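What follows are several structures.
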Structure 1
Amino acid sequence: MVALHEPIEETVRRELSEYDDLTAALLSRRGITTREEAVAFLSPSYEEHIGNPMHILDMPKAAARIAAAIHAGERITVWSDYDCDGIPGGSLLHDFLKKAGANFDNYIPHRHEEGFGVSVLGVEKLREAGTKLLITVDCGITDNDAVARANELGMDVIITDHHLPGEHLPPALAIIDPKARKEETYPFKELCGAGLAWKLACGVLAHGFTGRENIPVGWEKWLLDMAGLATIADMVPLVGENRVIAKYGLLVMRKSPRLGLHALCRTARVNQRFITEDDVGFMLAPRINAASRMGNPRDAFELFTTTDEARANELALLLEKANRSRRAQAAAITRAVHDRLEERALTGALPAVIALGDPDWRPGLLGLVANSIAEEYERPVFLWGREGGTVLKGSCRTGNQNISVVVLMEHAPQLFDGFGGHAASGGFTLKDDAVFSFEDSLVHACAALPHTETNDIGARADGELSTLEATNDLLNRLARLAPFGIGNEKPLFVLRNVNLTKVSWFGKSEEHLKVALTTDGFDAIEGISFYAKRELGKKVHTLSQGKNVSMLASLERDQFSRGRPVRLRLVAIA
């Protein structure tokens, strides 16, 4: 059974009367109820909908300090996180500081040797190398000790971060983090780390500095390729200012002269001229993240900052190799988990929550594994490994739409040094002494939760659709609402009683599904699901040629077929 969304309210329909029924309904479901809000959403303007960076708390102070450092030739170091938010953020500040003629370098900690955030040891190394001003990207808001040590050594620190602070703020010269203080008045607080780094660059340009006159007005828009990439990859809500950054970021990415982006798109088989948010999320971001998970994050940073085409190609191939290694190691962990579960199943039923770990498992690979196991066994899965030599970190997935992994962890707080996420997925840091009671404690916590049964397949449809209605015209209408992501999910449609004229599997392990669907017996449309057994669950095994089914799907364009036809991205089987 697939439920449809409630009809749009009549008063809202009148307010959005210039739009067709579907567009008006989609806008309403996104909280857009006035004509002015609809115009801002469908036609975001760089000039009108990007906020003044100087209105962010501490931005004037940060911009003045950076301007002074540029003028005096002081050594500036940009310390960025090693993921697909910190690396693009560090890259765009590299480009800005280089354009400004600053004396600077970039520092990215090694995920497995140094761990996340700013460290005391790293600060001491930078001071010995001459750093006088430290700027963080996507980290620093909880690194009080490291910031205090920097102050002791005569270094000023400017923090740009989008995470929540601890009980006390670090003693930084300036903190650019709209979530850090109650007195923050900047209206949009959901910018990612690279988004805030871009705002910082814009703030310094607005403040002015020695040599500012040599930078063309509007040049900062070219940095939106990195800010947009990170905004999409880091899965922040694609609403408000993030929507503008993502939309313009994709436009810049399609025209970007950045050699590393060209090379990365080639190796990932992404058509740069038509790059979409799906390409960023599913093709580019995994390769960027693979650099830190499997090797050295500086490979990804250098890829985006090099001006040597041969080096860009070499680095893109390195990231491609790292990504393949990531997938191979994730597959090996998946096999190990299966072996353990099959062995346990011989002695009785599996528990309501699966919790397993191994010190040799890399935490950065466990999200994909946990998702696969959770979907297969239809129950919450928690997997942990060791990071940075000492810390036990892991990922969890629900596998059951009636159970929130965050609520589950809230009911067993004694196990964790920290955790976060949302209902379907999360991450955690496990206490060393909790390893042996981990699964039992989660099983007991799960038993105490209220459970509800449902026959819904997990999402509401925005409308019913026949295969004849899945047209270019409809896709173009939907594209007005792009880019899609958190807070602006792709519209979903239910196709009832469609006939499968073809069912095939492809990929190295035949893990991807392709079907042909028809409602009239003649004009078939292609539907596709990558990692179908994981994404669609056990019902994929019931699919066969000639069978009639109902499916939930979104529409997309097939970038690799002639004419770039419309196809369906399968979300669920009813």
Structure 2
Amino acid sequence: MVRRNRLWGSAWLIGLTVLSVIAGCQRRQPVGSVYRWGYNGDIPSLDPIQINDVQSHDAGHLIYNALVTYRTVLARPGETYYDVIPDLAERWDISPDRRQYTFHLRPGVRFHHGRELEAADVKATFERLANPKNASKGLWTLGALTVSGLKTFQAACKAGQPADLAGVQVLDRFTLRLRLDSPIPFALHLLAMPSYYVAPPELTAKWGLDFSRHAVGTGPYRLAEWRRGQTLILEKNPHYWEKGLPHIGRVEIQVVPSDESRFLKFEVGDLEHNEPIPPGQFNRVLHDPRWNPIGAEAIRALPQVNDVTKSRIIKANEPTTNYLGFNMTLAPFTDGRVRQAFNWAVNKNKVCNRVWGGRAVPAVGVLPPGFPGFDPKRPLAYPYDPAKAKVLLDEAGWQMGPDGMRRKDGKPLKVTLWYNQDELWAATASAVQADLKQVGVDCELQAQLWQPYLEKIRKYEAPFFRFGWHADYPDPDNFLSTIFSKANWGQDNTSKYDNPQVEQWLAQAKVAATWPEREALYRQAESQIIRDAPWLFLLHRVQYKIVQPYVRHQFIHPIIQNDIKHVTLDAMAESP
């Protein structure tokens, strides 16, 4: 087996050399005409009310606009990527009690099919999201906003009666008022989410559940072609309201399931950027001055390198937590001692350093490092201690058998770890499998394609599964309330977690008068969640993105993955 792997590695290097030579002879597409990158699976949805994953968010951001968005260009001292700025609304007024928001829309903004955007379209977006018959994956955001009249509207929809969402009022053609039952400190951040991307109601009504395949928005790009499982093609919107944008005429998002294959396509010039860099190539490209002139040790030491003029490899901490989830309503994970034992059993440092090659740090809890509410003094959640894991499994009645595997009442402690098809996650799953075996757990592995995997996880078909959460907005509520509220069973509460005390703390945090009060409540809640162990707390990613030398203005944004409208391609730059 070892010899076979070495031979395969040699063949791969020969193939890479050949492809690199070919790339030098290939004629690249005219610079400025197309921007390409790859995903490991198809985009689940382009319907705003069904967007609930990073890939769909990435593409949807290019097609749609919301009332507000996040800053993507830092021009003055003090500006940050977490700042909420105008988008479809050119300005807004907030009442003194912070329960009423009046938005003034930009006149002259047009949908891709030509009609001018009006305030009634924004109201229709809220009502489509709120209608329970649409089963929106973003429905929880309306409850978090506490939009006035929501329950009455939903009851009328369920009864098949005429319904009007009273909390969203059209004042005139370009003015809209939003009324909330309670002041929410992160209301504008919620309104920047994909669920509030505005689509023309006449087309959402026409296509219904199939609107995703016929997506129409007001964004910098419009849907040109979608070959499911292959390529999503977007074309420049010639009537886009931000003058001079976008710079690039065509975007192609390709489905390439293998990390190695995507990287090869990047190296031969068939992709404009690539992430993640495969583990087998990571150290090589970090030491290659063509890609990283500042040097491997320097880029590892820096907390962030987000300027492509300094390095073609850019990096930043992701506001992401990756975990292995337990369905707390299914055996053996109904027992908290088993969940805690699994946490103690896995060597997270080994996973981060050996499998991820330093591109991740062990999870200290739910919130990622540097995120609002993150406690820098919080110790690592469940550092590696297989002895503690064995004691807890013994206490839970799972006794070690003569074969080194545990049993209880004659049944083996056998679990299946599900993960989405990806080289890094396959290697991570194998490392977890080996660690669990050391404490007597028989763990099988099962890989799934991304889109069906998402649906199966949310339908609770897997008792033990790989998942993650990327911040929608910069507030602890987005992690703690969204993921651990019982109201979100069937949506983002993938573990069926239910703790009334935690719910009470989170509810108090939403309405607390000051940030210190909110922060203290969130930290209480997070500590209890860690003790309850609905997850195997695994890692926080450090994002590395490699970019072609002719690409300008590409960067890493904490919320928006790829803001292509500002990117340009330099015809004079040469590929390595």
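What follows is calculated from the coordinates using simple rules that are stated; it is not laboratory data. Predicted model only: the values in this text are computed from it and were never measured. Cβ atoms are built from the backbone, for glycine too; each structure is taken alone.
At-a-glance table
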{"quantity": "Of the structures 1, 2, the one that 0.55 was derived from, the read-out being FRET efficiency 1/(1 + (r/R0)^6) of positions 326 and 462 (r between Cβ atoms, R0 = 35 Å, to 0.05)", "calculated": "1"}
{"quantity": "Value 22.5, 66, calculated as Rg and Dmax of the Cα atoms in Å, for residues 78-333 alone, assigned to which of 1, 2", "calculated": "2"}
{"quantity": "Which of 1, 2 yields 0.20 [FRET efficiency 1/(1 + (r/R0)^6) of positions 158 and 390 (r between Cβ atoms, R0 = 41 Å, to 0.05), calculated]", "calculated": "2"}
{"quantity": "Ranking 1, 2 by relative contact order in percent (Cα under 8 Å, 6 or more apart), the structure that comes out highest", "calculated": "2"}
{"quantity": "Rg and Dmax of the Cα atoms in Å, for residues 230-509 alone from the coordinates reads 21.5, 73; which among 1, 2", "calculated": "2"}
{"quantity": "helix-only ellipticity at 222 nm (-39500 (n - 2.57) for each DSSP H run of 4 or more, over all residues; to 500) derived as -11500 - corresponding label from 1, 2", "calculated": "1"}
